[in-house]
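Derivation of every value follows stated rules applied to the coordinates shown; laboratory data play no part. Here the structure is a predicted model, which means the values were calculated and not measured. Cβ atoms are built from the backbone, for glycine too; each structure is taken alone.
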Structure 1
Amino acid sequence: MRSSFQPLLLIILLLALIALQVKLWVGEGGMRDVKVIEQGVAVQREENAELRARNEALAAEVEELKHGDEAVEERARSEMGLIRDGETFYRVIDDPKPPADAGTNAGHEQ
């Protein structure tokens, strides 16, 4: 009886090993899912690094605005158009282009 039982047990164990390998590589929570999660983590880390750098820049700007009058003055000038007492504000406007038909009508009026 032992001799017929051993091949059957070997086949059952081999099938169990194959089933476990399939579940490991393609099943839920398997290696494919692990790769997707690792890619998501890498993208999130990159985004976090960008946001961290942005936060540091904003924190430095806040500190500068709290303690530096020059930064406040620069913002007031650029964003609100403010000027100091005694300064004169000049606004430069480009010349408008002459109408395209202005030069062609002068020769045809005769």
Structure 2
Amino acid sequence: MRKILLYFPVVLSILVLGAHFLRFGNWIGVFAALLLIVLLFLRRPWVARLMQAVLVLGALEWLRTAYELGHIRALHGQPYGRMLVILGIVAAVTFCSALLFQSQTLRKIYRLEVK
């Protein structure tokens, strides 16, 4: 059961990134997100490292999106504070999902060096 709980934020973060790409019509990003979820079933060290890289880049994408949308809303005199908080939380959860691959359980599953 603990293993499933470790995967939940990772899969959720990838799905939300996929939805973000879908909103902008980026079908390659949507396909890549779905492929990443399937790759989680491969118990290889490179999969864990790839997921970590994608999740960190995903967190940076959320911060970039928050900046751009906040800037546009500010220029138009629209409220933007709540949106920045929400996207900041999404970015934080996405980044923390990358850190889950440093947990002892996932390090063992993906055969990463356990020190």
If helix-only ellipticity at 222 nm (-39500 (n - 2.57) for each DSSP H run of 4 or more, over all residues; to 500) is computed and equals -24500, the structure in 1, 2:
1
Value 18.6, calculated as mean count of other Cβ atoms within 10 Å over residues 9-16, assigned to which of 1, 2:
2
Thinking only about Cα Rg over 2.2 N^0.38 Å, which of 1, 2 has the largest value?
1
Ranked on FRET efficiency 1/(1 + (r/R0)^6) of positions 33 and 97 (r between Cβ atoms, R0 = 30 Å, to 0.05), which label among 1, 2 comes first with the largest value?
2
